[in-house]
1. Which one of I, II has Rg and Dmax of the Cα atoms in Å, for residues 277-396 alone, as calculated from the coordinates, equal to 21.7, 79?
2. Can you say which of I, II returns 2, 9, 13, 16, 16, 15, 12, 8, 4, 3, 2, 1, 0 when P(r) over Cα pairs in 10 Å bins from 0, in percent is computed?
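What follows is calculated from the coordinates using simple rules that are stated; it is not laboratory data. Just so it is clear, the model here is predicted, and its values are computed rather than measured.
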Structure I
Amino acid sequence: MKKTITLLLACLLPAPLAQAIENFFVKDIRVEGLQRIAPGTVFNYLPIKVGDSLTELNARDAIAALFKTGFFQDVRLERSGNVLVVHVTERPSIDSIKISGTKEIDDKTLLKSLKELGLAEGRVFNSSLLDKTEQELKRQYFSRGRYAVNVKTTVTPLERNRVAIRIDVAEGEVTKIHGITIVGNKIFKDKELLKTFSLSTSTLFSFYTKNDQYSKQQLTADLESLRNFYQNQGYLDFTIDSTQVSISPDKQDIYVTVNLTEGRKYTVTDVKLGGKLIVPEAELRKLISVKAGDVFSRQEITDSSKRISDRFGNDGYAFANVNAVPDINRDQGTVAFTFFIDPGQRVYIRRVSFSGNLATNDEVLRREMRQLEGAWFSTAKVQRSRVRLQRLGFFEDVNVETPPVPGSPDQMDINVTVKERLVNNFMFGIGYSDADGALVNASMNFKNFLGTGKEVALSADNSRVNRHINLSYIDPYYTEDGISRSINLYSTRTDAAAANTAAYTSNTDGIGVGYGIPISEDRSLSLGIAYERIELQVNAVTGAQVAKDFVAVNGDTNSVFKATLGWARDTLDDPLFPNSGTQQRVSVETTVPSGDLEYYRLSYTASAYVPLSKVITYKLKASLDYGSGYGNTDVLPFYKNFYAGGSSSVRGYRSRSLGPTDIGGLDPTLTIGGNKRVLGNTELLFPFPGMGDNKAMRLSVFVDAGMVYGADQNVDLGELRYAAGLAFNWFSPIGPLSISYAFPLNDQPGDRTESVQFTLGQAFR
């Protein structure tokens, strides 16, 4: 007769209530009740084996072990003679999971989250996971500002011990921040303090920025920004006493209340240096921006400490510790600081390694490194190395880590991890500019040819004004010391009449070789020589008079050898949207004597970006250009003239409309350009309102100035044309886009003005 040894109840009841268990020697084990699970799985988890003696203790352990697997909803042990019979009831498996009512979050995202909880098709169903499922879904909707979300789960049994799970989601409306209240402020007004918050009540751009949706993490960050604001104004004892977040009964509105104590304003009385001063004290004091008599500023103290630490880092002291210790006199409202310096051990680099560069050779990355193996560590060189790698354009991201070498306190490794982007491509694109009209571009560009860092490109551009075909090859490291070489084969056709200038057509074919010579990290020279053949087509009736006169003297076909020399200095922090730094370029283009034509062109451009705040930048730019003939050529060839007007020079005036006109031609109002040009520009750059830290777009308020002068004219700054306006620049997914609205400030009769100007696919001015 079968005798029940123990049940699940035996594991749960107190010992006195549990049935006494008769021990026996297990000669065999039999499993009953299995449907999907193999008997071997049960034997694997069962701690009792054939030949063991069954006791009450190990029976309890066996039941607990099988329950712990999560495969079974019921387990019983029975005795049949000397055979241990294990009766199990399997948990059902999940046949399907269906989610309905979701719009805010993609179903795939939700199913992935549920899978991490253990709820997925094909897995064992555990009803205890339903509560976790509901909580996880609510958590995801709460993070998106939907606090009124309702989640309902339904489990439907199916044949063959399976279940179907249905999750119905009522997302509800987004809960908006209805008010942020600050209590305790006397020195600063609410409006000024709320500017430090990224969270806010609803604004015109909240649909994009989501800044009216409450987030605990974002509130924490905003409170830290508020603390920094006060402490940067001298309020050393500032505290946030409490923060309350409440939600309306209908879960549609959130109210945030911040209670604070401002404290008193502190003044710095003294600044000292202490510790081990390896660097001369006079040099270190130049790095400290806070002085005696200044209002206390937490940011200034932090920045000064970092500059000192970086200075020690440049000498190899990678782990230098700089601690600014305050001496506070609360009665007088003063504070003195001592910067204690512990340089630590001097460190040199053991190894530089690269990862993630699947298509790019290690050599391409290594030659950009300014921090070398075997050399003393330098913070500046490590940072410069990262910038140079990023500027290659081959990588979406560059991460540089400097872990210490275990067991060697004087050694450090540099691990560079890159994420490659697709740079070798075939492209077809369209664009537009006020100068050239619609643009069509097709190109085959291998910017990282065979992983060598060399560039091979074939491109073709076509517009109403220009048709351009170019084949180029660039070797950025033609020599080991970084001299680059470029080879260009090009053909250009220009229809000047289509650009609303004096009518003529030119065909230019050429080949050129150029070299780039680095002088320093931010200075370089460029040298080049090219052969050009220019063919002019001038209609005897409609053609420009200046073109007719040139052809009469020099013929309609000319060949020249050109030489170019350039110098550049670039300290801009970003090539696309800079916020600080300067840029200068000087270039000379001249033909080789004894050619068909003899002329030269000189150009100088300088720009400066000055950050006025974290988000506002002031820009100043000026350009000077001059050209002339020499030897057998009296004047600069007219097709080499400079132009002004349009989005690339003086906005508010039509492209290429300023300067001398074709006097004597069929239309004497059409411009012909000139051999002298003066351009100036000043702008105030700031982010697009409501777009937060979006670095792909920004606005500017600008004033442009410029004019072109002919060979028979002197430069008269009184003739400069001025315009002011507003511009929007966006590095869109299809290329740079710029829109400007400008109005002339001193246009004269005969000037051709144009308020709105638009470009797509061309670099920003």
Structure II
Amino acid sequence: MNKYKYSILALLVSLLVTSCSTTKYVPDGSYLLSKVTIRVDSLSTYEQEQLGELDLYLTQQPNARLLGLVKWTLAVYSLSNPKSNSFVNRQLRKWGDPPVLYSEQESEFSRANLTAAMYNLGYLNAETTLYTDTTAHKKAKLLYRIQPGPRYYVGREEEVFSDSIIQPLLHPRDSLRQKKLFRGEQYTSYLAPGSVLSPQNMQLERERIALILANRGYYGFSSDSVRYEVDTLEVNDGWVRKLIAVPSTTYRIGKVTLRHEGNDRSLPFRRDTLAGIAFEIDPEHYVRPGELAHRIWVRPGADYSLQNTSRTYAALSDLAPLRNISVRYQVDSLSGDSTLLNCDIVTGAEPSKSFSGDVVGTNSSGNLGVSASLTFQHNNLFRGGEQLQLQVRGGYESFRSRVNDHFSYGMETSLTFPKLLVPFLYTRGPSTFQSATNFQASYDYHGRPEFSRDIFSFEWGYSWHSHYTPAYKHHLKVLDLNFLHFAYINESFRKSMPLITQILNYRDQFVLGASYLFRYNSLNDYRLSSSPWVHNLRLYLQSSGAMLYGLSQLTNRERDSYGSYRLFGTNFAQFVKGEFDYSGLRKLSEGNSFAYHLGLALAVPYGNSQFVPVDLRYFAGGANSIRGWSARSLGPGSMPRSMSKSIFDQVGDIKLELNAEYRMRILGPIQLALFADAGNVWTIRPYENQPQGDFKWRTFYREIALAAGMGLRWDFEYFVLRFDTGAKVYDPQVENGRPWVITYQSPRDLLALHFAIGYPF
């Protein structure tokens, strides 16, 4: 005990000494910027929230604090020897942060920026005063006190046009129709009476006008062509006049040429003309002109449109064989018509064929394993950007007992068409959607001493999203077929299991159905691109067996001894599933954020099935779940853990997960995370092999497991290595009536170690 006391004392002393040495690199006469405060007078809480993050306007911020207490990165930097260039000292300086020294000039810039920010938000008489406190040894504290004054609003707005023809363009009678034709346009002025009178809204109004005119032939129109005359008549009221100068003529499209260049520029082009578009295509990376023309919105004779330019770029970017796409315009000087624009589309070529390999080592609860895969990919199989992928894979896992060694192998092929292949559906012109049709087939074999099984699968599905709103993505599987076949089951292993477990987990089965997946990611939403909040939403629906059940009814097939219909002598599953998954993140400061997650899932067997197939049921525990438990070791409900004879008994039909995590940068690319997890799985109804595992409204809250822990993440920019240690706090499956296990269990039973790639949510 004394040993631990001395260790703790030494750690505290070390931290104290380190924190006191943060001014070590501060020269005499200079000051470490220790604290910066921004105070806004006389505004309500709601008005202050509208101001946003005023800290962003500061040109100097103090060194970051770990958990808001210790300037850890500065302390690490201070541990280095400035006179030494050894590896250790270089790493300390690289991972740490040098002291932020108070600068009178930078502070004045920050003061001016804050005043400008308030002015830009409509507080036209705002003033910012800077107070500096340098009484502490080599440390400076800054206070920016903002007196906002009144906020001004538009009382009256006038428009003056150099050409009256544009007036109906900016204010169409049927604005709804125009919004359908031109996505992203707005026909309500940002300076309408009652709006905030601010430079920010003035700039937005300039951009609004410029977008409308650029979509209607006014090539080269700049937002600088919109000027303002402003007069503040009285407090909180202003008069605005807009002066809009536009060119006298609009531009039309002349020649349209697409040049697709490969790596070998010496090869002669293959020249074609389709839909008035001239194509010059590298024969080594040939893409059918029909597929290219289907994605080009810029057409000869049409008015110039910025929207069509953006559409063309986005649609061509969907094709895997193309890269480095550029769309350029120049006035046709040879035709004698100064209003004609020639459009040149230039693209590079991606390699059509590639090989890749992957080897991954695993350690799950002391069980060592390795898996490997080899993948071949062709990005232009039929000369239309079709992607073919062939993969072979294998794996081996050695359990603590060699008799339980597990090996697997498999293969998978997929073919993706960059469009919707739907019978009787054909679109003649370019599409506003990025879409794909996917066919996939796979075979996997799993061999264990207890059993061996084969899994065959086939998928046919579609995916699509709008070019305007890539944040919203849709995936529809029209056909999702899986066939599970057990080639061998050890007889003694079979007899050791209850009959219900055999029926549930160890029999041949068909799964035939359809599914729909919806995803939303705010990072791809242009409306929220600057928000400190990040949102991810996933909705999933699946139905299986309804068609086969109807076929069995029509053909008057008889049920087997278990009361189920069969197809080709094999049982088929019938169930519905629904899943809701939401994760969010709040960026707090540079390198610091708070992440959270909610997951709900429900699977209901019906008709031909008493159970959902085991591979489609839900597990809890693991690196991306409740991290106080190893993978698939939690639940269902409060079922005694001694009742489980295999991991297939620890599955459920209902799943609840709640996760929260605070992430902070501590050293260079290394992050520290503190997390808390809660959740469990339950069965939809009582099962013999899973006693106390069914969901009950009056008791389920007492069966929610709790865990907490910490982890380290190494951010390599392209991927993140993650090490998490989770501790059980509340275990609903204990059999001694003491679920708060953190108070008495040993570290070996309490902790679970996880290694993974990527963030958990």
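1. II
2. This value belongs to structure I.
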